[in-house]
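Peer 1: Following are the structures in question.
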Structure P
Amino acid sequence: MSDYILLSLGILLMILGIIGCLVPVLPGPPFSFLGLILLQLTRFADFSQTTLITLGVIAVAVSILDYIVPVWGTKKFGGSKYGMRGATVGLIIGIFLGPMGIIIGSLIGAFVGEMIFKDDINYALKAGFGSLLGFLTGVGLKLATSFVMTFYFVKEWIN
């Protein structure tokens, strides 16, 4: 019975992990990794120690990179913290508008943030694009990591 409870919690964490890749408040890859750990505690899985350590290190590294990559993208294109904050606010609003709303919301948010910082449309477009590019790169890294962990979860559970 406890195996099924742990399996259910693991599935929930895997789903939250993927959602967490898009929602800035939730740590996506760490949730996905915790889902793997819960599966490991059941009779349904037998991951090698190397696999768990590798995926754990990747989850931590991607979580750290998620803070660095947007800053790099913003600075590379001459942006400011206003652009990054605007991209985050735009993302949160965009979540309610569907998949394209996330991208469009982030871009508009970054643009508005940069316009608040410096009233120059050309600057705001360039810096807003950099903020968006860095932000989307971070989201892509997190999604790739969580999808790989989800693949391992399902593969181990089914076998």
Structure Q
Amino acid sequence: MADHRIRRVREADVPAVVGLVHDLAEYERLADECHLTPDHLREALFGPAPALFGHVAEVDGEVAGFTLWFLNFSTFRGVHGIFLEDLYVRPERRGTGLGRALLAELATECVRRGYARLEWSVLDWNAPSIGFYKSLGATPMDEWTVFRLTDDALAALGGRATA
């Protein structure tokens, strides 16, 4: 059964979601790495070729939480999945079922579309979130290591690739 507090993100929600992304960055001790602006998010969600999608949790007319996600693909299973980039619920709204409802909405999206996976990353030190995810039946992928190229390393590799 759908939770009436959860809905697709609307263009009018962009400023609130950007504020929550900055709150999440602060919580994750990564505020200095968060440069998201309303224009960035608006273009990603509502531009001519959106590749980012989202949901919000709304309580009493206020955006109290959000998910931002995109499609990935399992070559082994031969179908798409959802990669959850961010999930955040305002601290004062935690424990009210909003986080679970947001994840349930994404699971419903996967089931409805025939997707194979719903995946995300969580910081190792974030024990409350890890416990919450495990309580839902999520399995940590401990045998996998995430790699990332950014900034100078990305530019260096990209420069070599196009030369």
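Every number here is computed from the coordinates shown, using simple stated rules; none is lab data. Note that the coordinates shown come from a computational prediction; the quantities given were computed from them, not determined experimentally. Cβ atoms are built from the backbone, for glycine too; each structure is taken alone.
Peer 1: Work out distance in nm of label points 7 Å out along Cα→Cβ at positions 51 and 67 for each of structures P, Q, then name the structure with the largest result.
Peer 2: P
Peer 1: Additional query: Where is distance in nm of label points 7 Å out along Cα→Cβ at positions 3 and 131 largest, in which of P, Q?
Peer 2: Looking at the calculated values, the largest one is P.
Peer 1: Right, here's the next one. Of structures P, Q, which gives 6.2 when distance in nm of label points 7 Å out along Cα→Cβ at positions 43 and 115 is computed from the coordinates?
Peer 2: Comparing all candidates, it corresponds to P.
Peer 1: If you rank structures P, Q by mean count of other Cβ atoms within 10 Å over residues 123-130, which sits at the top with the largest value?
Peer 2: Structure P gives the largest value of mean count of other Cβ atoms within 10 Å over residues 123-130 among P, Q.
Peer 1: Where does the value 1.6 come from, among P, Q, when distance in nm of label points 7 Å out along Cα→Cβ at positions 27 and 91 is the thing being computed?
Peer 2: Computing distance in nm of label points 7 Å out along Cα→Cβ at positions 27 and 91 on every structure in P, Q gives 1.6 only for P.
Peer 1: As an exercise: relative contact order in percent (Cα under 8 Å, 6 or more apart), calculated from one structure in P, Q, equals 27. Which structure is it?
Peer 2: The read-out was computed on structure P.
Peer 1: If helix-only ellipticity at 222 nm (-39500 (n - 2.57) for each DSSP H run of 4 or more, over all residues; to 500) comes out at -29000 when worked out from the coordinates, which of P, Q was used?
Peer 2: It was calculated from structure P.
Peer 1: Any idea which of P, Q comes out highest on mean count of other Cβ atoms within 10 Å over residues 83-90?
Peer 2: Between P, Q, the highest calculated value is found for P.
Peer 1: Given a value of 1.1 for distance in nm of label points 7 Å out along Cα→Cβ at positions 35 and 59, point me to the structure among P, Q it was derived from.
Peer 2: The value was obtained from structure P.
Peer 1: For structures P, Q, which has the highest computed value of percent of Cα pairs over 28 Å apart?
Peer 2: Of structures P, Q, the maximum of percent of Cα pairs over 28 Å apart occurs in P.
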